[in-house]
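**Q** So, here's a batch of structures to check.
A short reminder: the numbers here are calculations on the coordinates, not readings from a lab. The model shown is predicted, which means the values in this text are computed figures rather than measured ones. Cβ atoms are built from the backbone, for glycine too; each structure is taken alone.
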Structure P
Amino acid sequence: MKKNVSRFSAFLLTLVLTIITAGFQVSAHSLSGTTFDDVAADVWYTPYVGYVLNKGVMTGTGNNLFAPEEIICRAQFATILHRLSGSESVEYNDRFPDVPDGSFYTAPVLWAAQDKVRVIEGYDNGNFGPNDSITREQLATMLYRYAKHCGLDTETTASLDTFPDADDVSDFAKDAMAWAVSAKIITGDNGRLNPQGESARAVCAAMIQRFCTTLLSEELPDVEMNASVQSISITPNEFEDGTFWVKLSGVIATHGVQNIVAVVWNQDDQSDVGYYYADYQPDGSYGFSGNVANHKFHFGTYHVAVSVLMNNGIRVFAGEDSAEITSTHAASMYQIAQNYSSGTDHLLIVDTTACKTGVFYRSENSWEYLYYWPCSPGAPATPTVKGVFTVTSLKMPGFYSFGSYQYHATQFYGDYLFHSITYNTDGSVQDDRLGMQLSHGCVRLDTDNAKWIYDNIQAGTTVYIY
């Protein structure tokens with residue numbers, strides 16, 4: 001299933017260029033923050049995002065997005081601290097009415113609120129408020145409590161008086177903020193503490209990185225995050241019409257497979273890059289159908305690069321391969337097109353044996369495929385005239401002939417026309433067969449395709465029929 005999803009564009013372009021120019025190196029560790037589609041290489045928080053990603057402390061919001069500007073909530077921060085602590089298992093209880101069993105944050109919240117931990121407590125009304133946002137001073141306070149829980153140094157503090165908004169710090173947060181400033185977990189927001197400001201996910205990532213690298217005696221290990229595909233097979237369609245099937249076998253990922261996106265392009269012209277989602281198949285493989293029509297009708301060596309979006313929302317590269325995609329009739333027609341000129345920027349060619357009509361457009365000094373359509377030229381007893389012709393100014397929106405109606409007719413020689421499939425007098429389809437020789441000499445096309453020629457092909461356009 002071919003997709004055109006804009007959020008993948010930068011990732012795909014980078015992937016293709018990397019493979020083409022330098023080869024793609026797969027690593028289980030040290031993923032860049034730019035792994036996320038919404039984290040650029042030149043923003044201040046990129047290294048912090050990369051750190052929390054590799055440590056498995058913060059992963060993202062799904063679909064390979066980190067959402068750096070999104071305000072973090074209490075449930076998310078409880079989850080971060082729970083992961084820092086080793087994701088200790090906690091038996092469910094109904095302590096908080098708004099914390100149901102089975103949510104991603106259930107165990108983290110119950111862990112964080114335990115008497116022996118008490119990193120994040122509930123409200124006086126008994127609720128936890130999992131979706132409530134967190135201010136900068138609240139985040140510092142929770143980290144301060146977590147440091148105490150871990151037996152880390154919380155005695156070293158710094159004066160807040162150097163910040164012009166020191167008086168804005170709430171009484172409950174003064175000790176925590178002084179500790180956080182001393183440990184350089186908080187370095188200031190444009191010269192201010194901004195204690196009441198909400199904490200964006202990027203800010204949280206920076207504070208977590210500083211906490212870990214400054215206070216923890218041992219470096220947190222990287223969490224393995226990778227994917228692989230055992231084999232990629234590319235099988236051209238037996239009818240040589242430019243379609244191909246891509247089979248991905250032995251796909252595995254450390255965090256499960258949510259979906260698979262494949263980047264496909266022709267090695268001779270990377271401007272034809274496209275991408276597809278692969279669907280799960282009954283035999284346990286994944287696969288998708290492609291067509292050269294999606295790649296400017298180019299033929300030759302095609303590359304397929306596969307990436308897996310894992311269940312933790314991170315997309316990682318899994319593998320690549322290449323194969324020859326050929327189409328005897330279409331490739332031959334393309335070569336034939338280069339030998340002809342036209343009085344307009346279009347050229348029409350009909351292969352009466354393959355029952356195909358090619359529409360070409362002028363691109364600098366060559367003709368390039370615009371469309372490659374099935375058609376029904378003349379039957380053996382009433383063959384379509386062959387040779388070089390020119391589209392005339394005669395066009396008919398519809399006409400009646402040989403017991404049927406045809407629409408969107410464009411003349412190219414005498415009684416020979418491009419027109420639609422045939423219809424009955426009541427408007428119902430009489431014969432919609434294409435891909436075989438069965439007309440009375442004209443070139444039948446799908447009705448929409450006949451209309452395209454009717455609307456877009458000007459008089460003076462060359463038509464070559466063989």
Structure Q
Amino acid sequence: MESPSASAAPSAAELTRRLKREAQRLGFDQCRITPIGEAPHADFFTAWLRAGRPGVMEFLAALAERRRMPVLHSPARDGAEPFRSVIVLAANYAPGAEAALTGPLAAEVARLEDPAHGRFAAYAWGSDYHDILRLRVYELDAALRAWSGRATFGKGLVDTGPVLERDWAAHSGMGFFGKNCCIIHPTQGSWLLLSTLLVPELFEYDEAPPQGSEPAPAEVLAGLPPAGDYGAWEIPLHGAPAGEAETQVATCGRCTRCLEACPTGAFVGPYHLNPQRCIAYWTIETQAPIPHNLRPAFGNRIFGCDICQAVCPWNQRLPATRVVDGSLAPQPGHVAPPLLAGFDPADPYWLDEAAFARRFAGTPILRATRAGMLRNVCVALGNQASPAALPALAQALNDPHPAPRGHAAWALGCLCPQHAHAVRPLLQRRLTREKDDWVRDEIALALTAARERNPAPPAAY
């Protein structure tokens with residue numbers, strides 16, 4: 001960190017220079033600054049909430065006004081200055097740089113498509129980025145306070161706080177809004193972990209990229225035509241070599257790859273995601289039963305989903321040799337673990353709370369809970385439909401939590417009729433002592449599958 005000057009507080013230009021240099025030193029790939037105000041897409045956010053899109057994510061509506069107007073985060077104490085600036089930070093986790101991986105990591109990546117292995121979203125391949133980036137944001141605020149003489153703390157938020165960080169990222173010129181709802185930078189793609197820091201200091205602000213008129217919130221909410229061209233933006237290129245262009249025009253154009261690739265049809269249209277059809281929502285955010293009609297589309301994905309990013313041309317053209325921050329880099333065992341490994345009596349992390357906490361300590365996987373992850377694993381095992389999963393599913397069928405029991409019953413039903421002779425006794429024994437009505441219904445459906453040679457798929461909830 002640059003040492004504070006004994007002279008007067010630095011100018012806005014000097015403070016901006018110091019801040020961006022410090023952000024880079026701390027490991028952020030981008031740092032953009034914009035004046036605080038109402039979030040640019042606040043009206044769509046409000047309409048999206050009213051449409052009931054968040055589902056169980058009630059926290060999104062709990063502090064909705066602060067998301068719309070981040071100045072409301074300002075300190076309440078007497079004499080404290082209100083927040084005037086939004087500092088937007090991005091760390092690139094670049095999962096596509098797998099060509100540079102070697103040893104166990106390379107072997108794990110090669111097994112991502114193997115149905116016998118679970119698949120985590122790329123941001124969960126390493127340590128929990130929330131913990132890593134939060135400390136960096138706090139350190140950046142400490143440096144800023146030392147330079148400006150501010151006595152109060154800024155408000156640092158890493159993806160989990162009430163601020164529409166993607167709005168501010170786009171407004172500051174960090175990237176453009178993709179049709180898949182991600183912020184996309186032309187040379188760093190959408191593999192960006194966003195943080196924000198709200199502060200009272202004034203800076204030399206980054207300009208918002210020029211753009212044409214945007215679709216009205218009502219149009220986006222209703223579902224825009226997928227192949228529409230909704231504008232192009234001139235995005236600044238951080239650290240462009242001398243003599244080369246300092247900006248690049250970026251756009252989705254008429255591309256629809258992300259919208260078409262989503263296996264559950266989670267996109268109502270460009271810029272409008274319905275979480276309640278999203279694999280990430282079901283595998284992370286809720287402990288509820290996963291709708292029957294969505295389960296087959298999950299494949300072996302047991303924590304999140306990257307499909308709408310993986311198919312994006314802006315990501316596919318990124319160089320495979322780019323450098324990833326070491327603390328955010330993948331770790332062996334966190335990319336594509338064998339689905340059945342967590343049922344091993346030596347380390348039963350899908351079955352035992354303490355073993356689960358040990359196995360995934362310091363990772364985002366803990367957010368989904370052990371019971372939630374076992375539910376997800378049961379769906380993946382059902383999609384694999386291998387008789388090798390019978391002992392594991394028999395254990396899950398007797399889990400203390402109903403969600404794994406019900407999904408284990410469904411998975412056992414997926415093994416029928418080829419293995420009905422082994423499946424039916426397991427289900428019948430469980431049914432005699434099952435008290436939960438929903439689980440009993442799941443078992444009944446699975447037993448029906450065990451009796452029928454070509455069972456029809458269960459109805460959606």
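**Q** Given that distance in nm of label points 7 Å out along Cα→Cβ at positions 402 and 418, derived from a single structure, equals 1.9, which label among P, Q identifies that structure?
**A** Working through the options, I get structure P.
**Q** Moving on to the next point. Mean count of other Cβ atoms within 10 Å over residues 186-193 computed as 14.5: which structure among P, Q? Please report the intermediate quantities before stating the final value.
**A** Details: P: 14.5; Q: 22.1.
Structure P accounts for this read-out.
**Q** Distance in nm of label points 7 Å out along Cα→Cβ at positions 130 and 434 computed as 3.3: which structure among P, Q?
**A** Values: P: 5.2; Q: 3.3.
Label of the source structure: Q.
**Q** One of P, Q was used to compute percent of Cα pairs over 20 Å apart, for residues 34-169 alone, and the answer was 54. Which one was it? It would help to have the intermediate numbers written out before the result.
**A** Details: P: 54; Q: 61.
The structure behind it is P.
**Q** Let me ask another. Work out which structure the value 12 belongs to, where relative contact order in percent (Cα under 8 Å, 6 or more apart) was derived from one of P, Q. Let's see the in-between values first.
**A** Numbers: P: 12; Q: 18.
Derived from the structure labelled P.
**Q** Something else: Quick check: 23.4 is what I get for mean count of other Cβ atoms within 10 Å over residues 194-201, calculated from one of P, Q. Which structure matches?
**A** Values: P: 19.4; Q: 23.4.
Attributed to the structure labelled Q.
**Q** Let me ask you something else. Can you spot which of P, Q the value -9500 was calculated from, given it is helix-only ellipticity at 222 nm (-39500 (n - 2.57) for each DSSP H run of 4 or more, over all residues; to 500)? The partial results should precede the final answer.
**A** Numbers: P: -6500; Q: -9500.
The read-out comes from structure Q.
**Q** Taking 16.0 as the value of mean count of other Cβ atoms within 10 Å over residues 106-113 derived from one of the structures shown (P, Q), identify that structure. Let's see the in-between values first.
**A** On the way: P: 22.9; Q: 16.0.
Of the options listed, only Q reproduces it.
**Q** Could you tell me which structure in P, Q was used to calculate Rg/Rh (Cα atoms, Kirkwood Rh) as 1.01?
**A** Values: P: 1.19; Q: 1.01.
Comparing all candidates, it corresponds to Q.
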